[in-house]
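These are the structures, in structure tokens.
Bear in mind that the values in this text are calculations on the coordinates, not laboratory data. All values reported here derive from a predicted model rather than from experimental measurement. Cβ atoms are built from the backbone, for glycine too; each structure is taken alone.
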Structure P
Amino acid sequence: MVFSSPIFLFVFLPIILIGYFLIRTKYKNLFLLGASLLFYCWGEPKYVLLMLVSILLNYIFGILVENNKNKGKLAKKITGLAVVVNLGILILYKYANFIIDNLNVVAQSIGFKPIYLEPIDLPIGISFYTFQAMSYVIDVYRRDTVAQRKLSDHALYISLFPQLVAGPIVRYSDISEQIKNRKTTIEDFEYGIRRFIIGLGKKVLIANPLGRIADDIFSLSGENLSSSLSWFGLICYSFQIYYDFSGYSDMAIGLGRMFGFKFLENFNYPYISKSIKEFWRRWHISLSSWFRDYVYIPLGGSRSTVFVTYRNLIIVFLLTGIWHGASWNFIVWGLFHGLFLLLERTRFGNLLDKIWSPIKLVYTLFVVMIGWVFFKSETFGSSVIYLKAMFNLYSNNISNLYNVSMFINNEILLVLCIAIIGATPIPKKMVNKIEHHINKKKSIVLKIGYESLYIASLIALLLFSVMSLATSTYNPFIYFRF
């Protein structure tokens, strides 16, 4: 079940909201847990047992670690076992086929028979809830939080449906008190609705139409791709993945707020970054901070020699690529970003700091967009073909069957303009200035007029989003496959 589906918008969410606010406070967590399991069962009924096993194992690991916190070595061994078990489950379900396929290539090249493994389906959200579970046990070991003794509350933390299948990755320490005691004020609920509608609009009205074009262009063969068409397809995909994922994060944050949970932000205008280092401080913040706190810093971070620092960065971005999927393309994508992070720690980074800001912005966007080619393409070979087309290396063989004019119209131009403006802080700054001006004037008429216009705009955005959903069958969520 996706947040932008009619069954979620008009059946599941209204019923859960009504039930949640009618039920007594002491049963709210159990109610939300049941709703979350139902939400997951709707899309992955056969894998809900796997998630329940993960919940139970990490519940036990957390208690064992805390009970033995005065026995340092034993607590460390239990934590290490928890990490191994969690990673083992993740590797089995997400990477087993990839590993066997690559082993078979090597085996066949030296004359051995290939290993046969039945294809294993990828459980939705396994990367997200596994990382949450590991961070919980590690935080108990570090004494950053105490173990949750109530199994149902621990299960709620792992399975809470707003962030279950595509994040953001929520730390237990950030919401442990909210699980125990929370209240949803009118302001919280209003903010949650507003944030959800904005996220829905980003997903349905921007990501979906641009994603359809990106899919069509990326599916063309190299001889049908001109340089302008391939760049146009990449631009569409760059905005699709941003608005798709940030839109989902907005909806998740909004839903969480409706139920009294305050999740941390996951995006902060990444496309205005002036370096790759800054980009990763703004893009998928919960994932990059997870790798920083649980991999980079424990490896030594940047506190040791230059070699060790570079090694740590490469390890982190190799793992970042692997986390996103069982494919060489994701590994290349992660290492590609890692390479530029290393470059920015050399004299190149010093030079970058001194040049004109718009050039730094262009540099960052160029690197990020080149990386998206590997992220979007199915194979490394298709990535190379697409990159060749972007830089006009097929100039003598391009057919005239396809050009940009076939994929662009007034609607797409409008969506692109909105996407460009919306990827910057300009709209937010304008709204803040207007609100500051109204508050300064202390005019009730102005305030009522502004709030009425704002509510009308949200209603219009919701209606347009629903109408778009009703007239289109194209509604993927990119990060659901991770």
Structure Q
Amino acid sequence: MKKNILILFLFVVIKFVLQYSLIGPEYELHRDEYLHLDQANHLAWGYLSVPPLNSWLAWLVQLFGNSVFWVKFFPALFGALTIVVVWQIIEELKGSLYAQILAATGILLSVLLRLNMLFQPTSLEVLLWILMYYVLIRYFNTEKVKWLYIGAVIFGLGFLNKYNIAFLLLGIIPALLISKQRKIFLNPHLYSASFLALLVILPNLLWQYHNDFPVIHHMKELSERQLAHVDRFDFLKSQILFFVGSVFIIFAGFYALLFYKPFERFRFFFWNYVFVIALFLFFKAKDYYAIGLYPIYIAFGSVYLGCLFEKGRTRILRAIAIMLPILLFLPLYQVAFPNKSPRYILDHQEKYKRFGLLRWEDGKDHSLPQDFADMQGWKELAQKVDKEYSKLSKTGKTLVLCDNYGQAGSINYYSKMGIKAVSFNADYINWFNLDQKYSNLIRIKDNDYNDELKETGPYFEISKKVDSITNPFAREKGTLIFSFKEAKIDIRMKIKKEIDDTKSEY
């Protein structure tokens, strides 16, 4: 085996080992993961908030047994493949083995470790962005039209994974137009490839059309509830922190794209960054939307620094460049990942406060970082719902109705009773089974909402509050479980009205 292949294989192994060791046994899946995994049970060409590709991966996870190992496998795989593609890009740019090691180290010990922890579309998104950039490099190096068609398929898959890839396209088009590479627009194969991309994404576009374009409602809601509160300065600050150990490599990449002669044909990549970041700032996008931009600039920067360090006595500089990402990662390893127990975090609050990790979206400090608290209490909820469900199922069909997708998804994932919980929240609103009549209802309510007995109780013979989530570290602490037995009416009509009212808001 060649030396460079052996070293690349070592990076891939380290990547997998790190990803599986960054989450302690005290933590469960994240609330968002449950929704994505549940989509495997409702395969479609689109969903209210995301395109369909991640649901196909969820189907594979389910096919392989639905264990946590497989849930975590695909994000780790996409993170490892991101390193592999950057390694190949550097080879295409005639970079040295040192440049490949420098880039792989910077990408390995970065925000991608957090991103690749969770089963979400973001891990594949970063991989598809770097693949698009790799295709552009190969095309301009060889001018073989096959790369245009490969790029079309990759873009199509990217669109089916996350609509965010549209920003890549909106950034690359003007960047090419102001560069010498604008001649690509005279190539008729570019438009044939564009038609191929359209064919790939067409099923999702048709789904959007037949469902009244829910993505527009989702984006409007996102803009009003979350993006409106995005601070543009915080967005820029986060860009530095994402690859903090490799910032100097990224800036070296920018410099090289502007002034390094061998990269002259790729100068449009610099302007691509400018245009994409400008678009994100204009739309007040979330900071992590831009993560997929950086691996390509780490590749360019690593090649340039590799050439620079070959001149003169630079052994110390070469070593420092490799060690810097490692040294800056070590303190983050102690606090940025759920690899310490909740009790440990509670006993070392100052360490986490120093990085602002205990501040939640409500502006207050809590005992755990918000993401970590979103990985607590779900098994407890499922077990307690199972217990009540087993009692009620003896007297008729029971509907489990939750307040949010995390509750519904976690019950469906952990339940031993085969429960199919639903909610008026997210995609679950489309997953109600109203073909059967329900005699009983288990209602999961956020926080301390005792009025549920008053509101829903009159429709049933027996009503009671049976339990709640007691895990002190869970974000869902206090979530209540109500039980309603022997319905006096056909509750499907009431549920259908609630569904219609919710959908009318779209």
Structure R
Amino acid sequence: MALGRAFSVAVTGVTGQLVEIEADIGQGLPSVHLVGLPDTTLQESRDRVRAAVTNSGEKWPDGRVILALSPATLPKVGSVYDVALAAAVLDAGGAVPSTRLAGAVLLGELALDGRVRRSRGVLPAVLAARAAGRSTVVVPEAALTEAGLVGGITVLGAATLREMIDWLRGDGELRTPDGRLPSGERTGIGDLCEVVGQDEARWALEVAAAGGHHVLLTGPPGIGKTMLAQRLPGLLPPLTEREALEVTAIHSVAGTLPGEHPLITIPPFVAPHHSTSVTAMVGGGSGTARPGAVSRAHRGVLFLDECAEIGAKVLEALRTPLEEGEIRIARRDGVTRYPARFQLVLAANPCPCAPARDVDCICAPLARRRYLGKLSGPLLDRIDIWVQMHGQASGTFASSDAESSAVVRARVEQARTVAATRWREFGWTTNAEVPGHVLRQRFRLPNDSLVPVENALRQGRMSARGADRAIRVAWTICDLRGGEIPNTQDILQALNFRQRGAA
């Protein structure tokens, strides 16, 4: 009886766990048995691995091969274990020494001719390998740039199984990352100066960008709601190194990373169609859940155009991630967690007919109420800034003095720096993340400044959660004007943002 051993990584959500793969070659009829809760894709790896080994010029064992993946209670999903399975069998048969194999983690799917194909989740797998104390990780050559984003571990890329076998024997070397820095250019993002007029909405967008607040834009079609939303990422500061790795790991699992510059340094912008399903929005799928739109928009913007046309269940599914910044999806193989701290931007027409002038509306009063009534009270209560946009007056197109995104972004970055300094000891970076009890107790505003909020609560025009959100917006307005603590005027502006949406 001969034993071989190799290591790979199981990725669940955006976290990984080291998996030990053992190969036992015993007496009996030639066969391959795979144990350790493999899914259908992994079960099929028996044929892929055997064909790849023989087509790489190596001999497959003649006896009974048992492949065990540990921990046995952890579900194993996907084809990322193929290369490690092949290495364990070759180690058990004495075809390769275990010197380099003992400290390495092997990732990748095998083609029948021995090519190593890229698989999803390489970045979180490499992070897990580093956390487990492994010294080397071998990845598909196509994923070498992605894996090279992780420091503190030796990353090597193999194009074929033959190359990896030669490396294990010491007869060849594998490729290493070229060390190119990712591009930080804001390509494909329009400039704010391209939006005609709408000064009030532009100011609301600046406040939203500075504080990380959620926005609802309503108004007739063609007045710039979508244009404004598409330019919000251009007002946000670049992602920090930690945030960039978080976002890149999510897109790695989703399989949406670009090839040449995989590190995402600019806040993402995700805009699903209004016919999207609950699963597409929050994530899901059979077996292990995949990330949905809310997770792919992590640290960026989730834009829902024509939100009144989106299904009620889809909209209500947003309530939990809006509050907690995380989505938890329960499936057959357990609960998967994905980060989902995004800025939500909703856009809607005021009614089904949506005329350019409100006086030309032909909808019945009941139809108008029902249209925006699809947005439930609990969902609207989680929106910080409501903006009612109107048609442009004559002479607007002659004006060309609108500020660019770069100018506004400079103010946003300065305000965010002030907020991050204030909340540093708590670990928060924006005003939108601060819990209400902290605002009401440790950072309580003077009583005279809170009078408008108290009046709104007393008159039933606002919930306690809405009051907390108004105070957060007031802090952001204060940061933008360079103040130390919000005053009554800041509170009134914050309340005005909410009351316009209620009108």
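If you line up P, Q, R by mean count of other Cβ atoms within 10 Å over residues 100-107, the top spot, with the largest value, goes to Q.
Upon calculation of helix-only ellipticity at 222 nm (-39500 (n - 2.57) for each DSSP H run of 4 or more, over all residues; to 500) from the atomic coordinates, which of the structures P, Q, R produces -21500?
P
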